[in-house]
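Throughout, read-outs are computed from the coordinates displayed, never taken from laboratory work. Quantities reported herein were computed from a predicted structural model and do not represent experimental measurements. Cβ atoms are built from the backbone, for glycine too; each structure is taken alone.
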Structure I
Amino acid sequence: MALEGIHWETEEAVAFADKLYEEIAYHTIRSSMELAKEKGAYREFEGSEWQTGEYFERKNYSSDRWHQLQSDITQNGVRNGWMMAVAPNSSTAKIGGSTDGIDPLYAVEYAEEKKNFKFKVTAPDLDHRTYDYYRRSRHVLDQKWSIRQNAARQRHIDQSISFNFYVPHTIKAKELLGLHFEAWEQNLKTTYYVRSTSQAEIEECEACQS
């Protein structure tokens, strides 16, 4: 999103998540169909919503390429009954030089400590152009925008999304409950951890901003 010039707390970010995950879904499902051509469909394909086309109707996929893929699947099947789920995976992201999956950035630069070692983490592709898109850390961002982005992603995922809430340690129970209700109202199947700040992190953040 930083490379695309998109701020986290915007309608543009929600639209970007929707477009990107539809693209991921299309190629994932198409690949499963190609595997079915080679190895056969999964054993419960007959009568499933993949065969009847109900899956595509439920997801509101109506473009020409989706209609063609639906037709190909009716003819050839899919290899996998379930294909897509999303989890925030911090360790893999660090190895790959990326951010933590669908979670916002912890900070532009910080040190992460594991059991036996400590290493420096810097936002990927950080320069004078991308800095402005990274500078608001995950605990400062309005979590309702994360919910809305994940609601857009959920439409394209046949299992569920696991994502974290990042909140200040001063959050009130009513506000936290409100975030969970918002996720439920947006038809998200799951959330993951609620990660709060420590007092030291708040003071450091405020010092940084000043």
Structure II
Amino acid sequence: MHPNRSFRDLPDALNLGHADSESFGILTVADPAGAAPLVSHVPFLLDADGRSVLLHLARPNPIVRALVAPCPARLVVPGPHGYVSPDWYGVEDQVPTWNYVAVHLTGVLELLPQEELRQMLDRQSAHFEERLLPKRPWTADKMTDGLMERMMRAIVPCRLTVAEVDGTWKLSQNKPDAVRLAAAEGVAQADPVLAALMRDPPERKAD
């Protein structure tokens, strides 16, 4: 997380809302052998209270082999990001920077009983299919009898119990409003979503 408090100390609801909206992140776990951290890119389902993340992993995934017991893990959920040219600020003596949104969900990752996998997959597919309305939702009932069960043998269900929620929303809040808004106009050429956040950055929690 960025050390500048101008970009942090935001409400958990904001960070969790971003995580729920993205529903895709980078799962990281320490390698028990002491090598580089184990990393996997995963879709996930965040529970309503924001304290439980459900996901599945391919059985050969090194993270699965590391889960002989529950272990610390972090799920990084990225957001819009982009380069900010000093020319866009409209004032002298600025330097290039990169604005971005990122949320970290940190907690304990564990394997779940295999019999919970089907319900998790049904919930997860329903969650994503709902975003495609008015398309008629896909369900596993459309598959050939027995095929879903055979395919599920290749994956395992997991749960991350979230203990910490952190977010960085680096949107040039450390600049005067006029300077930030001028930079947003430049960013809009490449990323209108990031520019919109720069124009109206979220407010920090009260000290």
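Can you say which of I, II returns -7500 when helix-only ellipticity at 222 nm (-39500 (n - 2.57) for each DSSP H run of 4 or more, over all residues; to 500) is computed?
Values: I: -14000; II: -7500.
Answer by label: II.
By the measure distance in nm of label points 7 Å out along Cα→Cβ at positions 46 and 198, tell me the structure among I, II with the highest figure. Write down the numbers at each step before the final one.
Details: I: 6.0; II: 2.4.
Once distance in nm of label points 7 Å out along Cα→Cβ at positions 46 and 198 is tallied for I, II, the winner is I.
When relative contact order in percent (Cα under 8 Å, 6 or more apart) is calculated for each of structures I, II, structure II gives the greatest result.
Here distance in nm of label points 7 Å out along Cα→Cβ at positions 62 and 86 is compared for structures I, II. The highest value is that of II. Calculated for structures I, II, FRET efficiency 1/(1 + (r/R0)^6) of positions 126 and 158 (r between Cβ atoms, R0 = 35 Å, to 0.05) is largest in II.
Identify the structure, out of I, II, from whose coordinates FRET efficiency 1/(1 + (r/R0)^6) of positions 6 and 150 (r between Cβ atoms, R0 = 30 Å, to 0.05) was calculated to give 1.00.
Value 1.00 for FRET efficiency 1/(1 + (r/R0)^6) of positions 6 and 150 (r between Cβ atoms, R0 = 30 Å, to 0.05) corresponds to I out of I, II.
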